[in-house]
1. Using mean count of other Cβ atoms within 10 Å over residues 157-164 for the comparison, can you identify which of I, II gives the largest number?
2. If you rank structures I, II by relative contact order in percent (Cα under 8 Å, 6 or more apart), which sits at the top with the largest value?
3. With distance in nm of label points 7 Å out along Cα→Cβ at positions 117 and 149 coming out at 2.6, pick the structure among I, II it was computed from.
4. Quick one: Cα extents along the principal axes in Å came out at 77, 44, 44 when computed from one of I, II, so which one is it?
5. Matching task: -8000 is the computed value of helix-only ellipticity at 222 nm (-39500 (n - 2.57) for each DSSP H run of 4 or more, over all residues; to 500). Pick the structure from I, II.
6. Which structure, out of I, II, was mean count of other Cβ atoms within 10 Å over residues 141-148 derived from, given a value of 23.0?
7. Determine which structure produced the value 3.3 for distance in nm of label points 7 Å out along Cα→Cβ at positions 109 and 189, calculated from the coordinates; the candidates are I, II.
Structure I
Amino acid sequence: MKIIVLVKEVPDTYGDRKLNLETGLADREASETVIDEIGERALELALKYADANEGTDVAVLSLAPESATSTIRKALAMGAGSAVHIADEALRGADLGLTAEALAAAIRRVEFDLVVTGNLSTDGSGGMIPAMLAELLNVPLATGLSSVEIGDGAVSGTRIIDSGVQQVSAQLPAVISVTEALPGPRFPNFKGIMAAKKKPVETLTLADLGINAEDPDAARSIMLAVAEKPPRAAGVKITDEGDAGQKLADFLIENRLA
C-alpha cells in the first residue's frame with residue numbers, strides 16, 4: 001500500500017495574520033510557520049494504518065517555498081518514510097488550478113493507492129484541491145470524511161451531512177479529504193527526529209514536472225487589488241431618556257439590520 005499525504009506549511013493560527021499590500025499575498029514573516037493541523041491529522045491517519053499493516057509506504061508531498069524544509073522534516077519525524085517538496089519561485093502566489101496541476105504531476109511520477117488531504121487549509125481556505133486532484137488523476141474522490149477505514153482495494157468512511165451521517169466508499173486508487181473530527185497527530189519523539197535527518201526528501205521544480213506556469217493557454221487567476229482592513233470605527237452610544245427603544249429601532253433600520 002502506497003499512501004501519499006499532502007501537507008502544507010501555513011502561518012501559525014495563534015500568530016498574526018497579515019497580507020503584503022504590495023503583492024497581495026500572505027505575509028509569512030508575520031508569524032511562525034507550521035504544518036497545517038488538518039494536514040497533520042491526515043498524516044496521522046496514514047501512519048496509524050501503516051503501524052497496523054506491515055509494508056505500507058507513507059510519503060508526504062508539499063508545495064511550499066524552499067524555506068519549508070523544517071516543517072517537511074517534522075512530517076518525516078512523525079513517521080513518514082519519504083517526502084517530495086515542490087519548490088519553485090514561479091509558484092509564488094499560485095492559484096488553486098496551478099497548485100493542483102503541480103501536485104498531480106508529482107503524484108503521477110509514482111504509483112499510489114491512496115492520496116489523503118485535509119478538507120480545508122487554514123490560510124487559503126480554498127477547499128477545492130482534493131476535487132481537482134481526483135479530476136486530474138482520474139480517480140474516485142471521497143470528501144469531508146469524519147472517519148476512515150482503509151481496506152483491501154477500497155476506502156470507506158462517514159461524512160456529516162445536514163440530515164445525519166452519510167456512509168461513502170471508493171475503490172482504490174482514490175483521493176480522500178478528512179476533517180478535524182479525526183484524531184489529533186502524534187508528537188515526534190527523539191528517535192523519529194534523528195531518523196528524519198536521513199530520510200529522503202526529493203525537491204522538484206516546475207521544469208521537473210513538465211509544467212510551464214507562464215503558458216498563455218493555461219487558465220491562471222491573478223490578484224487585481226488588495227487593501228488593508230480599515231480600523232474599527234467607534235460605536236454609537238444610545239442613552240436611554242425614555243426613547244431608547246425608538247433610537248435603537250431607527251439605528252437598525254438605518255443600517256439595514258432590521
Structure II
Amino acid sequence: MPSTPLETSQSDLPSIDSLIEAAVAEMRRDDDRTPALVALQGMGTQAGLARILDLSRSPEPIRRRLAAVVLGQMHGPGQRSDERAFPEPACSVLLRLLDDEDAGVMVDAIFALGHLGNRRCDPVLAARCHHEDPHVRYAIAFALCGSTTPVAVEALLALMEDVYDQVRDWATTGIGQTTELDGPEIRAALLRRVDDEDVFTQAEAMHGLARRRDARVLPPLIHALSHEHLMPHLFVDAAFAYLGLEQDTDITEADLMARLRALLESETP
C-alpha cells in the first residue's frame with residue numbers, strides 16, 4: 001500500500017521554525033539547558049516530522065545534527081517522553097545520516113539510533129565498531145547497549161577491549177546488564193574488566209558478574225568496597241545484586257560486608 005504524503009499544517013510552521021532557531025542556538029552554546037530541543041522532540045506530529053525531515057537535508061551540519069537529535073526521541077502529544085511517534089521513518093533518516101560527511105552529524109545519528117533501539121540497525125552500527133574516531137566507537141557502544149543480536153554482542157565484546165575508557169565503560173555496561181547473555185566468553189570478558197584502570201568500567205564489570213552470581217567477583221568486590229580511593233559507592237549495586245537484595249533494602253555497610261565475606265568463605269574450597 002503506498003504511503004500517504006506527509007501533510008504539513010502551515011499554521012504549525014512558524015512555531016516549529018522558531019523552536020528550531022532556538023534549539024540551534026542552544027547547540028551552538030553547548031548549553032545543558034535545552035528547552036527548545038525538548039519542545040521539538042515533543043512535536044511528534046505529521047507537521048513536526050515533515051519539518052524535521054527537511055532539516056535533516058540542510059546544508060548546515062549543525063542543523064542536520066539537530067534533526068538527528070530530535071528524531072532519536074521524537075514523541076507526540078499524549079505520548080510519554082520515552083515513546084516514539086515515528087520510529088521507522090526516523091530510523092531510515094538516521095541510517096542515511098550515518099554516511100554524512102560531517103563527523104558530528106554521524107555521531108549524533110548513532111546516539112539517536114541508540115535512543116530508538118531499533119535492532120534492524122545493529123548490523124550497520126556494528127560494522128563501525130572499529131572506526132578510527134573514538135567518539136564514533138563510544139556512540140556505537142551506547143547504541144548497541146541492551147541488544148542481544150549476535151552481531152551486536154560480537155561488537156560489544158570487541159569494544160570492551162577498546163583503548164578509551166568511555167568506550168569500554170559503555171560496552172561493559174551493555175554486556176553486563178543484559179543477563180540473557182551468559183556463558184564462558186561473556187563471563188571471561190567481564191572478568192578481564194574487573195581490574196580495568198577505569199573505576200566506572202570496573203564497577204560495571206563487577207555488577208555484570210554479580211547479576212550472574214559468579215563467585216569469582218567476590219574478592220575484587222570486597223576489595224573495592226573496602227577502599228575509599230576506589231569510590232566504594234559505585235560497587236554497592238553489585239553487592240546488592242550478588243546478595244539478591246532489593247535496592248531499597250535497609251542494611252548497614254558493615255552487615256553488607258559481613259554477608260559478602262561469609263559467602264566468600266563458603267565458596268572457598
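Read-outs: derived from the displayed coordinates by stated rules, not from any lab. On a predicted model such as this, the values are computed, not experimentally measured, just so you know. Cβ atoms are built from the backbone, for glycine too; each structure is taken alone.
1. Working: I: 12.0; II: 17.9.
When mean count of other Cβ atoms within 10 Å over residues 157-164 is calculated for I, II, structure II comes out on top.
2. On the way: I: 22; II: 9.
Largest calculated value belongs to I.
3. On the way: I: 2.6; II: 1.5.
The correct label is I.
4. Numbers: I: 77, 44, 44; II: 73, 40, 38.
Checking each candidate, the match is I.
5. Working: I: -8000; II: -18500.
Of the structures listed, the value fits I.
6. Values: I: 19.1; II: 23.0.
Label of the originating structure: II.
7. Numbers: I: 3.3; II: 2.6.
Derived from the structure labelled I.
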